[in-house]
Structure I
Amino acid sequence: MRNPCWGSVGRLMFKNEETEKFQSNEATIQPNGFLLVLEKEDLSVIKASTNFSKIVVGGAKTIIGHTFEELFGAAITANLRRRINQEGRTLMLISGDFPLFDQRKFNCFVQTIENRILIEMEESDDDAEASTEQTVALTEAVASFGKVGSIEELIHLVPPELKKLSGFDRVMVYKLDQAMTGHIIAERVSPGMESFLHLSFPAQDITLETCESYCRNTVRAVPDSYYEPATLVGDSGPITLSNCALASASKLHIQHLRENGIGASLTISIVSNGRLWGLIVCHHAKAKAVPHWLRSYCEVIGKLISLKISAYEDNAERDLKEKLRRFFEKVRENPTQEALEIELINSAPTILELFDGKGLALISGDTIRTYPVTPADIDLSKYAEWLKTTDQKHFFVEDNLRAKFPLEGMIETASGVITMSFPAHDLSMHIFRPELTQTFTWASSIFMSVEKTRANTHPFQVLRQTIEKHSAPWTLNQMFMAQVFFDSMKNTLNAIEQK
């Protein structure tokens, strides 16, 4: 949840009657695999998917009531028992000559949920295994990702490498900003496929529940957007499929795919330090098999990219903290308020670099010191008086200062501000950002603008909006470090006063 003293860009108001979820709430599966639900105690089948009728005479009803050992034999049952208490989904191969299943081979994923065991089964054949070329593509992608020196380089390398590995027609990187607005920041498409590059999607399109789901299940696939879901039959007890790869996608997600001519999709989560940083989204014009080897390779790539982004962000944060530490260490060498103020102005270039600001103003009593581009002194004086005469918080971050302090003279150089006020010491410091005109190309399932509602909007029909009189938004890292700086300043001033 955003801190109420942090600014927010005044974008469109969106109303989405059904916010985007990947998974359906219904207990149905995609028919590219089969699902068994076993009682944990005796391994008897209590539920099965209806699409078993494709490979078993009599379908699911023939299977229900049998024990797993009756279906697949003692050796495979012993293998299953070793996996029952393992955490997460574990891979198991079922292969042999079974009365009900002929000589079929299955790649199975096993997971235990309370007193039930879920087994996802996908038929395995030569086409379901990775070729030498595909394994080489994975190796080359991993090697390429290891050579990059920044997040930007990494992200722009992802689409071509994933496209080569997966064979999908469109591969995009979708990044979430601190307001949970999504942006397509990199893309590679096949000829004839529409580009989604630079489209933005409102925060309402991905709920907190959906973010948590993407963090848990980092690879999602819809091999055929025109599939007919298979239901589960058997006992009437409820079952959750939230961690199943075969679980049906939500009706809204399927509608999005179909209405945009997408026959298959593959989504890989990028999770940095426990939060959903973004997604790698792959689209194909026609239905396309997504075998377990491809999902496994994509899981490896997703984790590698997530780890590298986490490392880049951690290093950036460490650098910021080290610069702050050195600054306050220098202040402690001469602990007076006058020395602190001099050091703040002398260190203005470093402080602006820390927060990507363009101007700094230090107001001590009636004295105003600035560096290098800030509002006029008369406007700064009015701003300082306003801070004293309102109940405005002593620390706040804003990218739309006009919404709080309507003085037109400050908009050009100070649309965004980090304000740190210390009224007990008659001191305040302000870091400014100028106005930045931004144009957003919005894409969503349902739009509602400030002026009017646009009904029956095509899910990816775009709507352009220009934002003025705002600065570039402050990042979460910058806001966090500003809070740390404010607290350190307050502690330093209090320590000086007590000497």
Structure II
Amino acid sequence: MNKTVRLTIVMSDPGPIIGCAILLLLLAGTVPALAQIPDTLFASDGAHADRFGYSVDIDGDVAVVGASNVNGGMGSAYVFRYDGSRWNEEAVLTAPDGAAMDNFGFAVAVSGDNIVVGAPMKDDRVGGAYAFRYLASEWTTYQVLGPPVNTWPATFGWSIDVDGDRLAIGAPGDGENGASSGAAFVYTFTGPAWLPDAKVTASDGDLSDFLGTSLALGPDLLAVGAYGDDQRTGAVYVYTPDGSEWTENDKLVASDGSLFEDFGFDVDFSEESKLIVGARYATGAADKSGAAYLFEFSGTQWSETAKLEASNGNTNHTFGTQVAINGTVAAVSATAAPIPGPANSGVVYLYRLENQIWIEKNILLAPDETKVQQYGLSIAAQEDEIVVGAMSAENSKGVASGAAFVYGLGLQSVGVDDTEVVSEFRLDQNYPNPFNPTTTIAYALPRPAEVTLTVCNVLGRQVRMLASGVQPAGAYEVTFDAAGLPSGVYFYRLTAAEYGETKRMVVVK
């Protein structure tokens, strides 16, 4: 196992520029790229053992956080909206017919003006799901959904995903093919309501497969995890629509899978026809340390393209408990990893696809890991942000009241001119300067290098990551948008190989 060293490094230049103080993790002698310091979300009415952060989702400027243990397990879900500078709590959602131990908030999903919240223990584990719509600037209970036939214990609402006008809900306790063989239900939004399309099961379904523990929707695609398949070797079933029906057209398994690895415990889909699948007890960096598998659709079939392993993983770290992917960025949580805190502190690993290779770029830790356990029990990603839930976080609201953390990934578009002959590393003065709200920062690389371009305020706090990762030689330009930041002096710093330089810029509003 690699040794983990935690350092605070102050990068500075001569003169009045003080640079940025940034917390780094040095793993096996390499410096991973950084995400921003997170925004921390709490429930305004949080209390002891609420489990805020049990589930999370994000879409645009709206984030949803489930708290499944509020009021004796009745549960709540909290809606936050980003106003350009901070995340503000906008609404607290509850079930209009909620009861103790329903676990409303066990699963959440948001897409546009739709939020759906699962309550899998409703009605003694039959389960249910609640659809909310954003109407007249308010989130309103729109529809209560349940399994078409009240089968016990379906645990309908265990997993949920929404993609535009499609909704999928998992019911891993469904018993059509044997006790807990599992199922998923697909709905389409047609004007006034979510209408049922289909119930999908596995063609080779068997008892204790738990199909529907996880699922992911994409354009004309539904992937459903069945981690219990074949004595917990696990599988993911892929379905596509055929008229009014959904047809199973593939069963994905790990190329090196074996018993009790829980492949399919979580799954996520990227619109670039990529799937990521978690296998929390697969043999990776160590025996049963966990792994995540990447699959890609060629147009005719799905193929396994990569296996991700934690650089510092160890037995029973449960790497692969939760997974998320968006474009060229993937996130994998290891909720039992004691790095650097006590057992079950939890960490989240970030990967980026570079030259067709997935490279570990960063390890995210809770801001105060000594007061957080099971960090990463829920994660969700979009193009430039990732939200991480930590239901066992301790704060002023009480032990296990919970928290969620939103990180900026700094994935701004970077323009490159690879025709310019560059003889040395260079960081230019931004233009215009002063500026409001955007400015352009140019830099040049004489050879391929691992690059980070960050922006910090006068206190040394990183406020943006503008570029990170290995970049080829060339001249680059990146646009920095200071919308949401106050007027004042900021510093931007480029590090590339052995080169480092910091410059000053001014935001005037």
Structure III
Amino acid sequence: MKILVIQLARLGDILQTIPTLNALQRLNPGAEIHLLVRSRFSAAADLIPHLSRTWLLDSRTIFAPLFEQGNLRETQVQLRSLLRDLRNENFGQIINLSFSPASSYLTTCLASPGVDVRGYVRHADGFFNPNEDASCYFYAQVGVGKSNRIHITDLMAQVAGVSLATGDWFTKYKPKKVDALPEKYVAIHIGASQANKAYSAENWAKVINKFDAPIVLIGAVGERPLTEEIFQFVGENKKYFITDLVGRTSFTELFDVIAQSQILVGADSAPMAMAPFTDTKCVNLSSQTVNFWETGPRVSGSRVIFSKKINDIHPGDVIKEIQNTILGAPAGKNVAIATSAPDGYIPQFPTSDDFEWNLVKALYMGGELPVVEDYSTILAMTQLREINQIVLEQTQQILIKKESSLHADLIARGDEIIAGIKRFAPKILPLISWYEVERTRIPPGKLANIAERTIKICKGLEHVLSLYLGTLSPQLRRSNENFALESLPDFE
């Protein structure tokens, strides 16, 4: 069998795909594994063992005629050529791990009857289809502002239908010892995957000025200006303890530097995704612009220092956690410690979304429903239940009358109100997201089939809401009703 894995995201995402690719080969020893990536990130694909072929999507070349000359035809010709070559491989399984709705168009173009397709695709009418359960979970519950606590690497494996083993974290590159580097040092990646995730030059300089050990700076060529800015703040006596390799290493040489370091320090970035392959502990600087549960360091004992804004992390706390990690000492405040436990991290600070995460586990993993302790959430559930009952009744009328025009308008209005409830009731966002994504999964077809699927989803939502609202005491119900008169927003 031939298997095509599509990963059109960035460098770190390709690195996080490697364990799944290794597991696919381990579980399908006779299969040909092909990988499609963007050309600019092909260096990561070169590290992956057992690949039969790496396909490159040169997005800059393909889309240049369209964006630079307005020549849509030439762009279409190049895309069709790539698609034709891929289709000719007759893949038995296509796995889209890009997690972008845009990539679903490509997956749909490559799919054919009888092919096992996993990951984002499109329905026959062109509307988005998150597809199988794991991808639906990702679309509903993963990302900044949501409460997922399953690591991206594990989610990719679930989409591919494989279970990861400890031995799946390896590449075909074996790190080499670099004699020119200090015997013991801390590697600092000064940049980040995005500018709003980066620690400032002044803060990095404060870390360097107060740290009493050799430091090796790493980063891409485009991060050289940040290096120069850092050196403007670094004391002359400290510059002798710094080895500046920013923009001066190849991709594989970066593995050498990380493997040889005592600790890797940095924000959300590709080097953080490289560290599990060298078993290097990390100190990760994180903020609310990224969900560290999903993309943070994997090696047990690594630390995540969290603040709402990354530059609010005090340089002294960074130094302290570097030392604590090296010594295996207890973590300070606002720090999460990486473990091998299912949730991934043990936060040393109060987490604000425990209810939401427990609700996610109840919806998807058979956990117990969390206890609601605030009126606003009960009020939101009450209104959600009322709107859901209207949608359910109108959908049942479609089945009875075999006609949808008026009822469809009311259902659409109900969907708008449900979407609005999310804005004032974040605690039930996981439940509403589950409902919305399940509705998205319904394929085009006969009116009766669509109505039956919708009814089933509405009944599922009603079941969860009834477990909460059906057990309220009369006194609490009266209190909620009185509170609702003043607190519920007007959706009329």
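A few points about this structure:
- Identity of the structure behind -10500 (criterion: helix-only ellipticity at 222 nm (-39500 (n - 2.57) for each DSSP H run of 4 or more, over all residues; to 500), calculated), options I, II, III: I
- Structure (I, II, III) behind the derived value 43, 32, 20 of semi-axes √(5λ) of the Cα gyration tensor in Å: III
- Per mean count of other Cβ atoms within 10 Å over residues 178-185, the highest-valued of structures I, II, III: II
- Cα extents along the principal axes in Å, for residues 282-377 alone derived as 47, 26, 20 - corresponding label from I, II, III: II
- Source structure of the calculated read-out (mean projected area of the Cα convex hull in nm², for residues 218-321 alone, 6.3) within I, II, III: II.
Read the figures in this text as sums done on the coordinates, not as results from a lab. None of these values were measured; they are calculated from a predicted model. Cβ atoms are built from the backbone, for glycine too; each structure is taken alone.
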